[in-house]
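So, here's a batch of structures to check.
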Structure P
Amino acid sequence: MTVPCPDSVAAIAAGLARGEFSAGEIARRYLDRIEALDPRLNAFVTVTAEIALEEARRADDARRRKGSATGLLAGVPVAHKDIFCTRGVRTTCGSRMLAEHVAAYDATVVERLRADGMVMLGKTNLDEFAMGSSTESSHFGPTRNPWDPGRVAGGSSGGSAAAVAAGLAPVATATDTGGSIRQPAALCGLTGLKPTYGRVSRHGLVAFASSFDQAGLLARSAEDAALVFGAMAGFDERDSTSLEAPVDDYRRRLEAPIAGLRIGVVEEQFGSGVDPGVRDAVEAAIRELEGLGATVRPVELAHADIGIPTYYMLAPAECSSNLSRFDGVRYGYRAPGASSVEELYVRSRTEGFGVEVKRRILAGTYALSKGYYDAYYGKAQRLRRLIADDYRRAFEEVDVIAGPTTPTPAFPLGDRLDDPIAMYLADVFTVGVNLAGLCAVSVPAGLAGGLPVGLHLTANHLEEARLLNVAHRFQQATDWHLARPPLWKTAGEGP
C-alpha cells in the first residue's frame, strides 16, 4: 500500500479513523523522512524508531479491537523536545552534562500523550538547557532551518520547529521560557502555542527558570494545536505550580466568529528595529483580522522596553539555582581524575556546561549574591510586577494584543554567536508574556525575503481557546500556514 501524504494532525487522525492507512504505515513514513532529511537539518538528538513502530502497532491493535471508540490521537506521531524526561530514553537537554542521561520516568506531557495513543518518533534538538534563541548552543550541533539551511531555526525549541516544518513530524512538544516556542514558530513558518503559566504540567520538564518555563507545542495549524493541546493541558498534583482549572474543548471553539473582537496594537512594536518585510506582513495580517470583523485600537505597554533586562536578570538567577544540582557527584557528566572534591565540582561544571549556560549561571549567581540581591534580583521582581500590571490594564480594553513575533526573519547561522545582546533581542516581543505568565501564539503571516514571518497574538490568563479561535479564523482566510519550505520535496513527497 502506498501511504498518502497527510502532514497535519487532523488529516492523519481522520485517515486513521477511516482506515485509509495504519498507524504503522504512518510511523514508517515519518521515520523514512527523518532518515532522508535530518542529516541536513540536525533536528533530532535521538530517533526512537523501535519505540515508534511498537507504539504504532499497539495503536493499530487498539483500533481493531475498539473501532471508533479509540481516542482521536491514537496512532498520530509526535516528537518531544529533549528537555522532557522520557522513560528509558536519553534526555540530554542538549548538554554534555546530560549527554548519556537516561530518564527513569516520563514527564507528565509525555505520559498524557502516550496515554492518548500518540507515537513517539524521537527527541528533538535544542539550545543547551533551553538557553538560547537559535539552537546553536546544543552540545549536539546546531539545527538548521528547512527554509534555508544556512540560517537558524530559532530557539530554544529549534529542533522541534525544524522537524515539523520539514515534515519529519506532524507535531512536536516544546517549551517556552522567554519565547522558545513562538520565536522558532515564526522563523520556521509554524503555529506555536505558549500556554498560560501552570496550564500544562512542568513535572518531568528539566528546569531552566521555574517561574517562567511552560510546556507547549509546535504544529502546522491552530486546529492541530487545539487537538494536541487538549490532551496536554490540565491539573497535575505532581507540579506545585499546576492550575486547578477545567480544560476547554479547544477544537469545538475554533469556528466561532471573531466579529467584534477587540485587537490591541502596540505602536512601538512596529518601530525602526523591525525588518520592513516583517512589518508589512504583520500589518497586512492585522488588516485581514479587521476584515473578519475585529476592531483594532492602540494599547500601551509602558514598561515593555525593560522586558529584556528584567528577564535576563531573573531567568539567569533561577538558572543558577536550578543548575546547581549538576555538580559531578549525583548524576550527569563527571570529570575524570579529579584529586579533590573542589576540583571535581569545578572541572565537572566547567567541562560539562557550554558557554551560554556558564554565562547565565555566572550572571544569575552574581545577581543573587550578598550585597547585590536587592539591587538586582529584588528590583527585577518589582519591575516584573509593573510589566504584568501593564498587560492587566491592556486586557481591560482589548481581548487580544497583536504584533510581530520577531523583529527579523531567520538570521544566518553564526551571525549572533559573538554578540549575546543581539541574540537576546530576538526575543524582545516575546519575553513580556512569560514575565506576566500569559498565553500567546505565533502563526504564519507571510514571507519576508522568502523567509517566514510570524504574527504574535497574546491573550489573558487561560484564554487559549480564544487565541486558537482567532488563529484558526485567520488561517481559514489565508494560506500562509500551508506554505512548505524548499526542502519539503527533497524526499519526493508532499504537495
Structure Q
Amino acid sequence: MNLFEHPAHELLDLLKAQKTSAQAIFESVFSHLKQSDKNIKAFVRLSHQLPDFGPAVPSRNYPIPIALKDNICVEGQEVTCCSHILEGFKPPYDATVTQKLKKSGALILGNTNMDEFAFGSSTENSYYGPTRNPWDTACVPGGSSGGSAAAVAAHEAVWALGSDTGGSIRQPAAFCGVVGVKPTYGRVSRYGLIAFASSLDQIGPITKDVTDAALLLNIIAGYDERDSTSVNVPVPDYTKALINDAKGLKIGIPKEYFIEGMDPEVKQSILEAIDVLKKKGAAFKEISLPHTEYAVATYYIIATAEASSNLARYDGVQYGLRLQPQETRKSAIVDMYEETRDQGFGPEAKRRIMLGTYSLSSGYYDAYYLRGQKVRTLIKDDFDQAFKNCDAILTPTAPTTAFRIGEKANDPLSMYLSDIYTISANLAGVPAMSLPCGFSKNGLPIGLQIITQSFAEEMMFRIAYTYEQNTDWHKRKVGQK
C-alpha cells in the first residue's frame, strides 16, 4: 500500500518504528495530490510554505499532511471562503486550530474547496467551480466541506479540517465515505474561522477512520479565551474511548428520521448497522424528537439571519475585493459598496443575505427570528429529554447517497433538505459523527450518524469505534471494486 493511502495512526506507527520518514510521507501525499486533483479539484490553493525537512528543523509529534477548509485562517496565506469578495485577503494571524496544528508538527498542504461562505450542501456554490466526488466524478462530494472530504477520500490529504454549521462536515463525510466529526459547540475554538452563523459554526476533523478522528480532535480541542463561545471544560484523551464493546449501552432510534424520501438502500444500511451493534451488546429503543419537522425551517431563519449580519462587513473598504462602477450612480462610496457586493457575492450568498436581512427587519423580527429561536429551544429540549433514557442516538447522516452535479442546482429547497438529518445537532449544540456504513448498488458511500450529549464525545467515539472494528466499510478505497 502506498504511504498516501494509510490513515494517520498507521503512519505514526511506521514513523515510530523508523520504517519511514516525515519527508517520505509528505512527498508521497503531495505527489499524489498534484496528479489526482486535476480531476477531483478538492484544493483551491496549495500552501506557499512547504515544510523544511533539513537537519536543523525540530522534531514533529504529528508530521501528517493535513488540508484546511478555505475558511480557516493561516497567517500570511490567502483565504477566501471560496468567494470572489475575499479575493486576495491574507489574514495577519493564525486561527487557534492552525496554531495547534503547527505546534503539533502537522504539515499544512493548502486550502480545500467549499460552498461560498459555507452556503451549500454540494460544493457547487464555489467561486472556483465544483469539486467532484472521488467515488463517482459525475456526483457532488457534499458540502459545504466537500473539498476536505474529497481530499481525504481521494488520499490527497491524510486528514483534514472542515466546519459544520448544519451538517457541513458530516454530510460530505457520508457522501465521500470518510469519517466526519462535529464536536460539541464550544469544544473547539472558532477564533480564526471566518463566520457563517456564529451560534452554529464548529470546526471538526475529517479523517479516514475513527482512530484518526480521535487523534485529530485531541490536537484541536480545548478552551480558548479569544473565543467568547469556547467552553472551559477538561478535554479527555479521546483515543482512550476507542473500546470495541457496546455492552450495556442504550441507543435511541428517532422515529421522525425514518420517513418518506429516504433512499431504501440508506435505510437498509442503517438497519444492518443496528444489527452489528446489537451483537456487540447495545440495546436499541425507539424514541421521539417531536420538533424535528421544524428543524430545517428554524435553521434557515437563524442561520441566514446570522449570515446576513456577519457578511455585512464585506464592503470593499478594509480587505478583499473593491470595485467601482464605470459610471457614477449615487456617490463614490455608495457606488463602491453596491458594485463590490453585487459582483463579489455569488447567487446563493445573495439569496441567504436577503433571507436573513428580511427575517431581521422591522416588523418581521418577532415573527421569524425570535420565533425561530424559541423553536430552537424546543429542539434542544427534545434532545435533553431523549438523553435521559439513552446514551446516544443513531440515525442516517443523509437521506440519499451523493446526487449528480447540477441535479439540484436550480432547486434550493431540495438542496436544503439534504441536511435534514444533520441540522438538529447544530441547533441543539450537541456532538455528532458520520462514519461509513455501506455502499449503494452504484458504488456510492452511505453514512451512519451517531449523536451524543454535549461534551460526551467519548461515548460517540466508543460506539463508532465498535461499529467500525466489526465492519470493513472504512477499509474500502476509491478505485477498488
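Rule-based calculations on the coordinates, nothing more; no lab input. Keep in mind it's a predicted model, so treat the numbers as computed, not measured. Cβ atoms are built from the backbone, for glycine too; each structure is taken alone.
For the read-out distance in nm of label points 7 Å out along Cα→Cβ at positions 176 and 440, a value of 0.7 was computed from one structure; give its label from P, Q. Mind showing how you got there, number by number?
Details: P: 0.7; Q: 1.8.
Computing distance in nm of label points 7 Å out along Cα→Cβ at positions 176 and 440 on every structure in P, Q gives 0.7 only for P.
Once distance in nm of label points 7 Å out along Cα→Cβ at positions 208 and 232 is evaluated on every structure in P, Q, the highest one turns out to be Q.
Name the one structure among P, Q that log10 I(q)/I(0) by the Debye sum over Cα atoms at q = 0.14 Å⁻¹, for residues 224-343 alone of -0.93 was derived from.
On the way: P: -1.04; Q: -0.93.
Computed on structure Q.
Out of P, Q, which structure matches 146 when volume of the Cα convex hull per residue in Å³ is calculated?
Working: P: 138; Q: 146.
The value was obtained from structure Q.
When mean projected area of the Cα convex hull in nm², for residues 296-351 alone is computed for each of P, Q, the one that comes out at 4.4 is Q.
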